[in-house]
Structure P
Amino acid sequence: MRAAEAGFFPGVLLYLSYWIPASYRARIVAIFMVAIPLGNFVGSPLSALLLQMDGIAGMRGWHWLFILEGLPTVLLGLMCLFFLTNKPEQARWLKEEERTWLANELATETKAPKKVLDMPLTKLFRNRYVLCLALVDTCASAAGSTLNVWQPQLLKSYGLTVMQTGLINSVPYALACVLMVYWGRRSDRVKERRWHTVIPMLLIGMGLFATSLSGAVLPTICLLCAVLVGAYAFKGPFWALSGDMLSGSAAAAGLATINAIANLLGGGLMVNVYGWVKEATGSYSLALMPLAILTLVSVATLLLLTRKGRSGHMVGKTEAA
């Protein structure tokens with residue numbers, strides 16, 4: 001399941017680059033990725049209900065959960081085989097003028113200069129742009145994954161009941177669903193990627209630092225909202241920015257590399273770091289400090305990577321094989 005997920009996300013990003021002009025890409029990525037916080041908002045109570053089916057037809061509750069939540073995925077996957085086409089030119093469900101306009105828009109974009117051109121995989125894995133973008137993505141990935149695992153326990157440590165914890169835990173995800181789509185649309189509207197990526201990262205960092213100092217439940221909830229809004233609002237502009245830097249076959253392997261490293265470090269290592277610090281200090285809030293420090297490093301990395309020289313272009317020569 002994890003292997004399928006690892007290939008699915010960068011594959012979708014690459015597929016969107018075949019269909020969506022760059023000027024629309026942040027909002028489309030945000031709409032696609034809103035499924036993550038929405039899944040946490042809707043999926044938790046739904047999964048709890050499915051687990052109550054324990055014993056029906058001689059099956060355990062988790063059996064029903066896997067079947068009923070997996071079946072729509074299989075059916076939608078089969079539909080994609082018949083409905084989706086590789087390129088807009090092949091889409092018979094578009095009007096001729098729509099196909100022509102979209103193909104021309106995308107063809108024009110392919111001629112724009114890129115930071116990372118086609119190169120062997122061995123060089124791509126060492127490319128400074130790819131590695132720096134992976135570090136930046138690790139920031140948001142770590143914040144989202146860590147709070148997904150530990151936020152309920154952090155909230156419950158204030159003496160909340162299980163029901164109160166569940167209801168309050170869903171609030172930041174509901175807010176993130178709305179604001180991540182708005183932020184992606186805004187990035188497209190003003191045609192700006194750099195600060196639309198940096199500002200959510202600063203929101204993550206400030207929220208994490210402040211949460212580690214908070215001693216009351218209401219301020220903590222507000223700060224956790226800030227962290228998760230930043231973690232999800234970051235995604236649309238960031239992946240649009242990444243796609244603008246990568247060209248040709250470098251886009252496919254580069255997006256996969258960025259996502260894989262971010263999931264490994266952010267979704268794996270930093271989740272465990274939080275647990276280790278919590279065990280050592282006994283504080284759920286103080287355990288957020290390593291994430292806050294990582295965010296500051298990521299912000300500095302992105303600002304340096306995308307800084308402009310006197311000519312107005314991003315610093316650094318285009319890297320090729």
Structure Q
Amino acid sequence: MKQITVGWRKLIFFLFGVVWGLEWMNVFKPSLRSRLIYGLIRIFYKKEVLEDISVQRGYLGRLQKLVPPPLKVEANEFMADGVACEWILPEDKISTQLVFYLHGGAYVTKMPVLHRSFLHRLAAVSSAQYLMVDYRLAPEFPFPAALADALTAYQWLLRQGWRPNQIMIAGDSAGGGLAMALLQVIRDFKIPLPVGAILISPWTDLTGSGESNNTRIEEDVLLDWENLAECARDYAGKESLKHPWISPLFGDFHGLPDTLILVGDAEILRDDSTRLADRMRADGVQVELVVEPYMGHVYPALAALPEAQKAMKMIGEFIVRC
């Protein structure tokens with residue numbers, strides 16, 4: 001009986017080793033780690049917290065406090081002509097390439113601890129410096145406050161001696177939409193454009209006209225359009241949601257720099273990326289679009305996932321290439 005028990009244990013350990021080895025070889029599509037993490041999110045994350053901004057901010061604040069100290073990155077805060085910003089630097093050496101980053105949060109919230117950690121990992125992969133803009137949030141500060149802050153910080157960078165060919169503009173979710181709006185403003189005001197752009201699950205259509213808002217409802221474990229629509233109204237204020245500086249999907253893209261767009265196929269904002277890529281290409285912009293199967297909103301930030309690690313490698317290679 002004892003021999004049989006030992007035999008079963010060896011078999012279980014052997015099978016576990018085989019499965020784990022296949023997982024690290026990226027055989028499973030989607031990865032087992034992504035199935036586990038998204039499964040846990042589906043169980044424990046309640047979209048009800050999105051219904052009220054104060055509740056949402058409190059929830060995100062508590063979530064950030066749960067990040068263990070070893071994973072927290074020290075804040076390097078400073079002011080750029082009155083706009084709060086942070087530097088996130090690579091550990092090995094200070095690069096001459098800079099990524100001007102606009103964080104997500106539906107224009108009404110922010111997660112500096114989590115974004116800081118994400119950008120720290122990107123800095124290691126890309127060997128670039130990152131400047132994250134702490135732009136003003138709605139509903140206290142509706143449009144154009146966030147855009148004005150981003151423009152002020154970008155112009156401050158240029159005055160510090162940074163050349164446009166050293167700068168890339170990037171952002172995730174609402175920050176990705178804000179990054180695209182900023183690019184249009186920079187071009188229209190005849191300010192030197194950066195060398196490239198990186199958009200991660202960008203929110204580019206605040207009217208919600210994309211088909212994925214309907215076709216991906218059951219798959220999306222993070223976003224709820226009813227809440228996003230309220231955030232859109234809070235951000236737009238008295239302006240039309242179709243204003244190209246609010247919903248940059250409806251803008252003109254001629255003359256904008258090469259752009260990398262990454263989005264999950266299992267998120268309601270998927271079509272904000274796919275339609276943006278199509279319209280940018282139609283206006284002559286070089287666009288690389290990555291639609292990762294099974295992945296959710298801003299999936300590259302989930303560092304434990306092999307899909308996220310692949311995405312971060314793509315981002316690093318794009319920065320080096322530009």
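Which structure, out of P, Q, was distance in nm of label points 7 Å out along Cα→Cβ at positions 153 and 177 derived from, given a value of 1.8? Only one of P, Q returns 1.8 for distance in nm of label points 7 Å out along Cα→Cβ at positions 153 and 177, namely Q. Among candidates P, Q, the computation of relative contact order in percent (Cα under 8 Å, 6 or more apart) that gave 17 used structure Q.
If helix-only ellipticity at 222 nm (-39500 (n - 2.57) for each DSSP H run of 4 or more, over all residues; to 500) computes to -14000, which of P, Q did it come from? Matching structure: Q.
When FRET efficiency 1/(1 + (r/R0)^6) of positions 145 and 185 (r between Cβ atoms, R0 = 25 Å, to 0.05) is computed for each of P, Q, which one produces 1.00? Only one of P, Q returns 1.00 for FRET efficiency 1/(1 + (r/R0)^6) of positions 145 and 185 (r between Cβ atoms, R0 = 25 Å, to 0.05), namely Q.
Every number in this text was worked out from the coordinates using simple rules, so none of it is lab data. Here the structure is a predicted model, which means the values were calculated and not measured. Cβ atoms are built from the backbone, for glycine too; each structure is taken alone.
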